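Structures follow.
Values quoted throughout were computed directly from the atomic coordinates according to the rules given, and no laboratory measurement underlies them. Treat the numbers as computed from the prediction; the structure is a model and nothing was measured. Cβ atoms are built from the backbone, for glycine too; each structure is taken alone.
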Structure I
Amino acid sequence: MRWLAAIALIAACGGSKQAPAPDAGNASLVLDIPNGALDPQGYTSVEIVLHEPGGDITRTTSVDSNGNFDLDRIDPSNSVSVEATLRNASGAAVGYGRTAVSSALAAGAQITVPVRRPIAYIAGLVSQPPQNNPTGPLSWTEVPATFSDLSVGTGMDGSAVVGSNIVLVVGAGPNLYMVTQATMNPTGALTGPAKIMPIAAADHAVGPPLAASITGAVIDGAGSDDGSTLVIGTTSELFAVDTAAGTARMVSDGSFARVAIVAAMSGELDAVVIKNRASTTATTCATTAELWWVPLAAGAAAPHMVATGGFSDIAADRGHAYYVDACKGELGEVTASATQLLRALPGTGPGAPPPVGRPTALAVSSGQAYVGIEIPPVTTPTAIPATASLIVASITGTAAPRALWTEAAQQVLDVVGHTDVQRQLSASSVVFNHLEIGAGGDYIALTTAAHFQAAEIPGLFPQMTIDTEELRVFAAATGGVVERYRSWCDGVLFGPSPGDISGWECTAVTGQSAPASAALKHHVGSMTFEFGKK
């Protein structure tokens, strides 16, 4: 389905608007949606943002029953990129899209913007001990991806699935791809060549695999806004995938745990990646991570390292690339030749009062950086569990960052069949695994993993170790929770419970959903939106 909007152009002279020239024509803006079951629904208005060299122009107008809308008069421009957001009567985004490169806005021009529903996809594996042997070696199994359609507003329970066996889901502008790879037992390591398959935006149908073969255990991936290129990082190599030709090209060797694509408005694509990324702990912070710049055009300059440090995540927005350094507690920009500190993050890095948080996750949109902070537990004077915090900081401004969400990680266990008997566990660690922006900045999605340990209480409870994983989606403007889904909660009891306790189960708190059955739970290995921004 294609919607058409006429844009009346007026001549510009010295930056001031003039009356339309006699031969001044109209330009047209086309919103292109999948024309299937997953078309945006319930929209009543469209918000258009034109990014021009001199600044942004934003227009909001109603959409008629035929899908037509009028944006009124706009100055011609030699270079403009476009974002389009479809909103319902309450103002929520139910569709979003953007152009990949700049185009001229002139008489007779037509600019097409693909638009997709705001859907958050998560994928991963399931680990289970053998039946009748809870302490036996784990069996690892791949499962379908699960998704949350934010335009519908129904809570997740794991039953909405895409594909069959998926270890990674990658968004590339309006397109979506799944990656499959064999799994080893009992370690859960990925092995053998990985295959890439497209997922249709119209109905989630899975297409035939690309000819591309990826080696090394898949860790992370990113896609370009025009859908032409995927970059996949594995434990041994970095690959550039041409989605039209279906081929993959190895561009560098090494272990690449974080990947982002930097797109210039001219269409030039580069990747910024983190090689040899090390996890941080409450007491240690490795500074051996390597920040690499990787030109993606065939025959372009060779990939090269820009800097080493405590780099924990990277993001790209409007032709720029950014990083966070977990050890220094800083947010910065990276180019092909250097890094530049943009701002120190309060409460992190050297000199911060204990407990020192670590910035370990990053996403950027429209001049705003969303940073995930991991804070270790506090034992004295008051016991506080490990805590996760999401802050919003201006890329260029000096105003203090705003806390969007902060939560000490806890998990309550019920006795099976007796919910009046409970035990509350406090996390010894909580880790950000993914952070991404959807619908042009309306939604912020993240996944976390938390680890819980509890000592034995003689005669009552055995020693316990529990691990949980969650997806959370927030409304960026308010910080309100749109989705909270606990995809995994499982653990080990060290020693028997009293005879009248048959077993334990994880409880859900208010506003939290969980898999409808044990068969639907899984570890989160990846998370993405179509038109997402890492």
Structure II
Amino acid sequence: MKSFLLALFFVSLTFAGPIEPRSTTPVVTITSPAATITGLVGNVEQFPGVPFAQKPTGSLRLKPPQPITTAIGNYDATSNGPACPQFLFSNNAGLNGVIPTSELGLLSETPLFQLTTHQSEDCLYMNIYRPAGTNSTSKLPILFWIYGGGFELGWNWMYDGAPWVQSSVDLGQPIIFITVNYRVGGFGFLGGSEILTDGSANIGLLDQRLALQWVADNIEAFGGDPTKVTLWGESAGAISIFDHMAAYNGDNTYNGQPLFRGAIMNSGSIIPADPVDCPKAQNVYDTVVSTAGCSSASNTLECLREADYETFLNAVNSVPFVLGYQAVALAYLPRPDGTFLTKSPDLLLHSGDFAQVPFIIGDQEDEGTLFALFQSNITTNDELVEYFKSYYFNHASMQQIQTLTSYYNTNTNGSPFGTGGLWNWYPQFKILAALLGDLTFTLTRRAFLQVSSSVHPDVPSWSYLSSYDKGTPILGTFHTSDLLQVFFGVLPNYASSAFRAYYITFVNQLNPNTGLDSNTYATWPQWNSGNQLLNMFPNDSQFIADNFRQQAYDFIVGNIPSFYI
């Protein structure tokens, strides 16, 4: 746990410092909406806090985002906009006694969590980073970042794009980097029949989509090429990216042009899910309504919209949190709504109804350890089976869950992988960690690649497995460790420079190898050429077969309808 907290602390340090302006102030004029935008100068010019939608407040709470239709005029994009309201800890998380109180206190004191006090419902802003000297004729490719956080927390200014732009200049392949806010938790992913009937499902994804449309309308004025947008996301951000690939049955066009041409997905792809009005989602809605004091209202949804901010925030945070006992059995997540997501993502994948763009996708070796820290009362296999039946898989039989867990029946098969019987936090920790990681991320990734290469064999794809934190006690190479190693480059080693070079090259060339020195960075084969993974270590890499835990994989893909959440 201390390793995780240290990671959060380092992440917070990366955006805590001030931006130092110098030279000539950059000014950009856009037309949709009409605005003259002034930014910050430096080797990387920055435009923080650019609005891309109307304020989702008042009657627009729990509504799809609306474009700005009136002229803005002169606008100073010189400071970050607020974070969207955060779901940091559930009111009923029940964490006391699960992990030490001292660790909880340390977590609450980290700058990462303290800085989220700068939050507001008025939060639909983006940050734009470009090389100094870029102008409207530069036509640079764009890397569009979507943050993770279990669809419950996260904000764009946590992720500084300036180092990525500087690295792209150093590599001779300059890019523009964009980070975007979207509504999270109950503000962006509330379900229930009332939400579905209102046409207000998955509005966090719609926030992202509207931001992409803003980029299509305006990025050329900043020096970008709107036909060369690559989406990049981690965790919930990566899951969001496949949702955009599958949105509207694979129609990723806007005004006749694709909104993006490539995708990079770190730790996330498809989440087979029941509809927006399924019993699980309805129970969350009803809990929020009750906590907000709206149960007796004639229109409960309008009552939620009219509630004061603190009442509504407390209500949507009254359900279990991602870093808690129910872990990735999320209260808030994208669900099929019949319009944006016409079917569960796995069905859209199998039918080939998703945008055919080249992509990179990969995982951390021990994705599940972070989410298995909180279930220390699970001490037997029977309790483990009951846990999955109660919180995850309503459609699965007890026999199916027992069969699934049998493939992970000893701690030596558990996560962190390759550590034998070491680091078993509690009797079922390593088994639960392996299952949560494989079901949500690692084996799901393989299924995504397998089906994608079958239905669209001409679409290039590359895949990886990161092992650069192998040996870290309890956590191993845990979920989110790529933020430190890859996004922020806290440790300036081979893994950091290699991923940065591969990704920037992909953004420019739609191939991570084109133009790179093969003596420095290994040539990365496409996944469907032998189903090979780039296995990344701190100071080197190798290629391995993507066939580990194959029996569990075969069982999962053969029973996907039983494992909807």
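On mean projected area of the Cα convex hull in nm², which of the structures labelled I, II is highest?
Values: I: 27.0; II: 23.6.
The maximum falls on structure I.
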Practice task
Match the computed value 20.5 of mean count of other Cβ atoms within 10 Å over residues 170-177 to one of the structures I, II, and report its label.
Solution key: II
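Quick check on the output: 8.0 is mean projected area of the Cα convex hull in nm², for residues 386-473 alone, derived from one of I, II. Which one produced it?
Answer for the origin of the read-out: I.
Going by percent of Cα pairs over 22 Å apart, for residues 250-489 alone, which of structures I, II comes out largest? Don't jump to the answer; show the numbers that get you there.
Details: I: 56; II: 62.
Comparing I, II, the top value of percent of Cα pairs over 22 Å apart, for residues 250-489 alone belongs to II.
Can you say which of I, II returns 0.55 when FRET efficiency 1/(1 + (r/R0)^6) of positions 354 and 370 (r between Cβ atoms, R0 = 25 Å, to 0.05) is computed? Walk me through the numbers before you get to the answer.
Details: I: 0.55; II: 0.30.
So the calculation was done on I.
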Problem - Source structure (of I, II) for helix-only ellipticity at 222 nm (-39500 (n - 2.57) for each DSSP H run of 4 or more, over all residues; to 500), computed value -9000 - result: II
Exercise for the section: Of the structures I, II, report the one carrying the highest value of relative contact order in percent (Cα under 8 Å, 6 or more apart). Expected result: II
Practice task
Of the structures I, II, report the one carrying the highest value of FRET efficiency 1/(1 + (r/R0)^6) of positions 162 and 434 (r between Cβ atoms, R0 = 35 Å, to 0.05).
Solution key: I
Exercise for the section: Figure out for me which of the structures I, II the number 7.8 belongs to, where distance in nm of label points 7 Å out along Cα→Cβ at positions 50 and 458 was derived from the coordinates. Expected result: I
